[in-house]
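What follows is calculated from the coordinates using simple rules that are stated; it is not laboratory data. Model, not experiment: these values are computed from the prediction. Cβ atoms are built from the backbone, for glycine too; each structure is taken alone.
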Structure 1
Amino acid sequence: MAPAKKPSADTLLIKNGIIIVPGQEPRVLHDHAVLIEAGRINEIKANSDFPAGVRYGRVIDASGKVVLPGLINAHMHFYSTLVRGLGKAKPAKDFNEVLHNLWWRLDRVLLLEDCYLSALVMMLDAIRHGTTTLIDHHASPGAVNGSLAEIARAAAETGLRVCLAYEVSDRDGHEIAGQGLAENTAFIRRCQKNQNEHLKALFGLHAAFTLGEQTLQQAAALGCELKTGFHVHVAEAESDQEYSQRQFNCRVVERLHQFGILGQGTIAAHCVHVNEREMELLADTQTMVVHNPQSNLNNAVGIADIVGLQKRGVLVGLGTDAMTVNMLEELRVALWAQRLRQKDASAGFSQATAALFINNPQIASRLWGMPLGLMQPGAAGDIILVDYAPPTPLDATTALGHLVYGISQRAVDTTIVAGRVLMENHQISLPLDEERIAARSRESARKLWERF
């Protein structure tokens, strides 16, 4: 009998699960295994092709589970975590009152400790739901300087991948806007210098209706100098368009285009109220759009036309706007909402599923400069295992149906990022005291609500 090969501490073999490979032509691999080495997927082969004589750093038996790439949230607000249950805001009859009565009151009283804890709590929740990469959009006008570093600290402790941005706005005055410009600049330079595969940055902007000409020009110049894209809310409510046309005699996407904000490195979140000309501009500039259906429905601002956007060649991803970190839940809402939007009970399936399983990986891969959210050799070793015994045939023709109607209703068992197991058997595998973190969060929330 030949001696076993020398074990490698840098390898992880996941065997005996049902591997789902999303894409334009989904594949389902039974009796296959995934080998992760040095943080990347090395091989995907039949179980029998991994000889018993080879020893690996670690082996996970995925029997009774489906194996998927880690999920990606393309638009998130970690800072909103501590608002859960807050009842102090006045009722709002429209989106502008939601902002004035709740969110802008909240973000003004956030402290750096709040920024850190709110991110840490939500990142732990993301691990539990198999979301391994999150693109965040942060605001804390009373604690701007160093706020992105606090969120990055939470990311380092949890092992997730995050892309951060500070949302610059003129709503709190010129001085705070200047701090936002500086915070983005400093953090982007930090990320460019350190080249950390877990940490990226974009230049954050709140929305066109809270940005004057001078601030937009400054941001555009800095973004050009830094060679970075932007992360901005676009036409979330109809009032955004009304303001732009009244004040600047152009529509929101046109105004951003005039300042050079659009481009293949830029995320335009929401785009609920864009017309055909704006869709064409987004497509022509290769700007990424992120749909956030639960938030849009919650704020009663409408439903983005993701069928029309994708038809025109716009790369449309899926985010949650902090309503959840459960991307499979968001996917289901995206599908139901799109059918309502199109007034067609058979519409939107391919567009909604593509947003999560095809387009979000394209968005993240573009920002990170490496393949993310993909089940293929060379891609990041970000993998999740979901408890699921298919009650009907699971193959290439049925995979998306199982994901939407079945797998989405099951629990994530294991979450892996860059080959590191963050959760296994439904238990977080990190040196973090979740009960203590929750207690600290409750205390911070209590103090925050008093300041609110």
Structure 2
Amino acid sequence: MSASQNDDFSREPVVGDNLRPWWNLLMIELGVLISIPMFVIGGQLGMSLTLTDLLLSALVGGVILGLVGGLTSHLGARTRCSTALIARATFGSQGTILIGLVMAVGMTGWWGVQTELFADAFCSLVQKLFHIHIQREITIAIGGIAMITTAALGIKAIGKLAYIAVPLLVAGVCYAFSTLLTQHGLDPIVAYHPADKTNLGLGGGVATVVGGWIVGASMVPDFSRFARNTRHAVIYALGHYSINYPIFLVICGVMAIGFRSTDLMSHLVPANLTWLLLVLIMLATWAANDCNLYSSSLGLTVVLPRLKRSHLAILGGIIGVMMAEFHIAEHVISLLVLLGVFIAPISGVIITAGIDPRDGVSPEKLRDVPKLRFAPFLAWMIGAGIGLLTTPKEALGLGVIKLSTIPTVDAILVSMLVMTVLKSRFMSSFAASAVAKRQSASEQSREMTMQQSRLF
């Protein structure tokens, strides 16, 4: 096994023998999808929307995410590079340090939040079932170490875990949904209408659907680089963001309405098998959280280029465990949402300005990049700035203007627009320069011909 393969191709393009079919990648993403945050988002949407608005929000949000995820997935499969490596080629070797740091901090932060949520749910359930008090700190440490292990091992270990976790989690969701239909039917769900104060409306529903997964859609190249070809990559991304995600959101929302509760995981198993929830909670967190830490370690490879990706995963995991121990979820969720505003426009820039499709991507070309590409960096900053201006004050934004009501989408669209304009200007300047050089060469050639004619 080569050193690059052993390090999950964190600094070089993936080679052919390590490519995977779309269903393998989709299974990994399903492990990310069926998680505690998924049940929370789906439950909150269900209790805050009518059934019609829930269906429309999931559909429209899925289309937006599918578009972003499909484009970034295509780019990852074409270049065979991680998001961090594509960013390095796009922003420059020095410019990408800040980009990689933003991605790593955001993904490590979410890893810490989910680890804390897992520990709280696990300890609460053990207390309820067995009347045994488990130290929260010990649960975080043990659960964190387990999750760090597979993230450090890389894509193969994450894939194997997904094949164990996903069937059990899907079975749990199917059991809960069938129980709901048997006990309550669909009539109460169809007739449900949230109170005016809690009604998000269609716009708020779409914003929640997109905001919940836009960072993941922006960093799809971390996994799509392993797709067999661009068609497999696009199929996997569209299947995940435009089909699976909306379907599971609607299922969770419907269950929340039917059970009149956002505590959905308690319905995943029969009453006499409640202990099985301990296993499902662990798997739901483990499969999802591994991908957060994996992407974090890939982001750190451009910040700390001398350390192996596996070592960076361990380092990020330790930091995440420490954050969870200090109750990170109580203080920094708004900050992490705000970080999404800075991560999302990265995808807009790399989609618009990414590596030229006519160029082959070789290790030599990835190393031979300028220190800073000004245009992409400026486009990212402007996009992130607009996202900050449109993010509500309660989410640590400025809340000065309102565009699409989805700050991350505002940031992506603006970064793409600015990058398109800047790219056109630079291409025009380059073309004008090339024409001037050709004219100068032509004039020099004519002058030499005239001089030769005078000599002879």
Structure 3
Amino acid sequence: MTTITGETDVGEPSATLFGHPRGLAVLAGTEFWDRVSFQGMQALLTLYLVGQLFTPSHIERIVGFAGFRAAVEAIFGHMTTLGLATQIFGLYIGLAMFTPVFGGLIGDLWLGRKRMVILGALMMTAGHFCMAFDQSFLLAMLLLILGTGALRGNLLPQVGELYRPEDARRDTAFQLYYAMVNFGAFVAPVVTGWLSQTWSWHVGFAFAGFGMLAGLVLYLAGQRQVVVVTPKPARLAGAPRVPLSASDWRRIAALLALVPVAACFWIAQSQVWNTYNLWVRDHVQLHIGAFTVPVPWFQAIDGLSPFICLPPMLMFWRWQAARGREPGQFAKAGIGCLIFGAGTLWLAAASLVAGPDGRAPILWPVMFHLVSNLGWLYFTPTMVSLFTRAAPASVVATLVGLNMFSTTIGSFASGRLGSLYETLAPPQFWTLHAAIAALGGGAFLLIGWRFGAAYGITRAETARP
């Protein structure tokens, strides 16, 4: 017998693909195109702002830009053109990472997940197409931020809803889903970078728009396969809510204290998609014979590196676990920050190997991406796991959103720090960011050693994310 939830039927899927519901392929494919859209935009944005949109004869055309600039400078202080570009990038990424919290809430309580995904995809498509015109730049930013929140806040939860809570395939499903996330992050900069260098910035943005449109078509065409088998949470089914205890509130306060510490990692990491592009453009040897490597291609390595780094890292953790030496979650988060800081310090050292033209070998940033992504793998999944494990059961989703807020804070701060690129030499600029990441790493190690009990888990329990 099938029960109706109001949006999707509850019942076992009639067909599977490689042992999983066919709906997983639909959702993962939609997410692939979302990442092509988002990562393609992200790889181009700062380069486009500095290289074209914020130049004379272009910046004057942007509708409402004078008022927007005045508002931003009232908060962050006076900015040069480059500083404004990096701050806008930070605001865009920070808000796009946080709006899924509200998008998911609206999908949960009012419009439903399917309607929100469709609405989000349409807004993102329109936003990319608005990037084709100088006048509609601010409208494009608004549409992209809101669209990302609507789509991502409601697409990922549908993956979990394809499986019952006790289904052992759930973990594998999320691994497959995130594999498509990384694959999209690899493809997008390669294609948009080539298009923008060969034709124009607007062709690159148009590809991102058509990519999101393709994702929407795939999602709509596959709706019969997206069958929900997980019951609605008790809070949505009208069951009484259990009040939080004093112990629960202490855990919430302890998790809240981690947000600014985690932001130290994201300050350095967010710079990889922001000012880092300008550094590569100005300080890396991009010519291979007669061919000039598009700057966004380096961003594609960020999508590829997790596939390269994850297997040996998991083998290393198993080796440590077999000997009782696998670090706990706080230690892993701290190690991730320190590794990322070491990678950022590698950028600071690029001037030591620069040629007569002041440019470092092309393999220098490639090595940075491999090292920094190893730090990312230590840090990011561990933080999600720590929040889901330590949070009281009734507010897990809210506190996972709180963890995402650290990304927002980091993006805002990295946007402001990006303006220092004009006044600091590159070694100083990257050393500053390495120090911020290392500060976060040291804080995590100290918190785990001194206050781990406040999170309701012992050191032994924190060994695996």
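Some observations on this one:
- For relative contact order in percent (Cα under 8 Å, 6 or more apart) computed as 20, the structure of 1, 2, 3 it came from: 1
- Entry that produces 4.2 once distance in nm of label points 7 Å out along Cα→Cβ at positions 242 and 314 is calculated, selected from 1, 2, 3: 2
- Identity of the structure behind 17, 27, 32, 18, 5 (criterion: P(r) over Cα pairs in 10 Å bins from 0, in percent, for residues 42-113 alone, calculated), options 1, 2, 3: 2
- Which of 1, 2, 3 leads on volume of the Cα convex hull per residue in Å³, for residues 34-177 alone, largest value: 2
- Mean projected area of the Cα convex hull in nm², for residues 138-265 alone derived as 7.8 - corresponding label from 1, 2, 3: 1
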